[in-house]
Structure P
């Protein structure tokens, strides 16, 4: 039975945490341990964790979601087969980790490997809204521009954790985006599971993120163009792993790094056939983003 360490970050999460925690300890077919870092909660999150039997709890200062997960990466011990990011307010299907382990078992343990899946989007009471299924046709370069992987679905091996521990990135906004891009840059194995194995709650600040309405799509397009950046990730990839990535991958990340200041880099990106999102809207947003020098 594979040993999986769940990396759980909490922050004022008492409302939904009990259901999520119970879904973690109910995972079938794997040996689960939970490492929790609380990001400076002011409610009863810590007391609830302890009442649920949580043992490995780090009481941290507020660092934000990305910072909290990067701290978990730093402190995670190298004694497990696989590692999984976990948000406090979702609900995992009982086969989530076993499905991931089944696919990761087929990959080499000597190189980075990553698994992620789709999500069943629900309201705050877990009533289903729609399925957010993954597109297996997108190339790794496309996903290095606009990441489709949600961190709460990601499971990865020890080899990738070791690479992630090498140094912590600066000026990034997502631990999940960083994890994907590191694995892709190092030519790791990546398995995309189209099926859903997690219930993702729509509530509070995350409602816009995966809502299907027209207004939400417009807001998301605006974020893709003006907020989500590839430049800082690319610079950090090149800084931390300069001698570990292939020449092809190095050239791609160099173009992402230089696109806002180099017309030749922008031209290469626009003509790169490996960047195709299989989605007309995303393809258009990408071209607009490049032309506006907002990479």
Structure Q
């Protein structure tokens, strides 16, 4: 990829074309190059979406159709054609007056596992003088199974593993068995009862609109615990507040009942910032009622 830096200007133009070709058509140079918009990208395979698209772009617009072959390159593939995926066509056509076309791919949702890491490589079949130097005419598509979001998968008993507890717990325990339930009025939101400490509930919202961005958000200003329980002293108004960390993504996994949330813990005094405690990684994994009973009896949770 370092070689692409030599062509950073052209690469930037290409990305702009891929993003905005439906709005306007611009010819940036007389040199015509045709390529996949990305050399590698991840694509969601959804149960109710038959096709996903892999974009092909050109650096110029022509007044005639341009058709190119699309072939599957066996080397480096671990996804099986006609089992994990299939192409709608082995050609792609950039229409006259346009600078983008899409290779349409069907992913076999039922043949993919949530933990699979499968991909395949494609190559454009075209005249060599259309290949951008050092960029190439190949792309690798990585398949990601994207299950329908169901908030019920994130309610009930949950095992919380928290780096905040690991660092500050006076008992030395950094895991808690907590209980979560759907928020009665807020969509796609759960209430985490006694999240870090007894008597303190917090909420989390699942952002389910974009399958490639399954983010979790914690609203600012929520009180996770009092200061005395962990610090043994008070620095502000005796509240340790929590919000989603701005530095790290917090994500959930719709094909499994678990999530990773990065939180920022901070202290204020009557609304005036006192300081940040730190940014802490937390894992939440939902368990069955039977497993919760076992943890209570055997582990004292």
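What follows draws every value from the coordinates through simple rules; no lab data is involved. Bear in mind that the values here come from a model prediction, so they are computed numbers and not experimental data. Cβ atoms are built from the backbone, for glycine too; each structure is taken alone.
Key figures for this structure:
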item	result
Highest-scoring label, criterion being distance in nm of label points 7 Å out along Cα→Cβ at positions 68 and 260, among P, Q	Q
For mean count of other Cβ atoms within 10 Å over residues 76-83 computed as 12.9, the structure of P, Q it came from	Q
Given 18 for relative contact order in percent (Cα under 8 Å, 6 or more apart), calculated: source structure among P, Q	P
Structure with the greatest value (metric distance in nm of label points 7 Å out along Cα→Cβ at positions 36 and 220, set P, Q)	Q
Entry that produces -3000 once helix-only ellipticity at 222 nm (-39500 (n - 2.57) for each DSSP H run of 4 or more, over all residues; to 500) is calculated, selected from P, Q	Q
With FRET efficiency 1/(1 + (r/R0)^6) of positions 140 and 172 (r between Cβ atoms, R0 = 30 Å, to 0.05) derived as 0.10, matching label from P, Q	Q
For 48, 23, 16 (semi-axes √(5λ) of the Cα gyration tensor in Å, calculated) the corresponding structure among P, Q	Q
Structure responsible for 102, with volume of the Cα convex hull per residue in Å³, for residues 52-115 alone calculated and labels P, Q on offer	Q
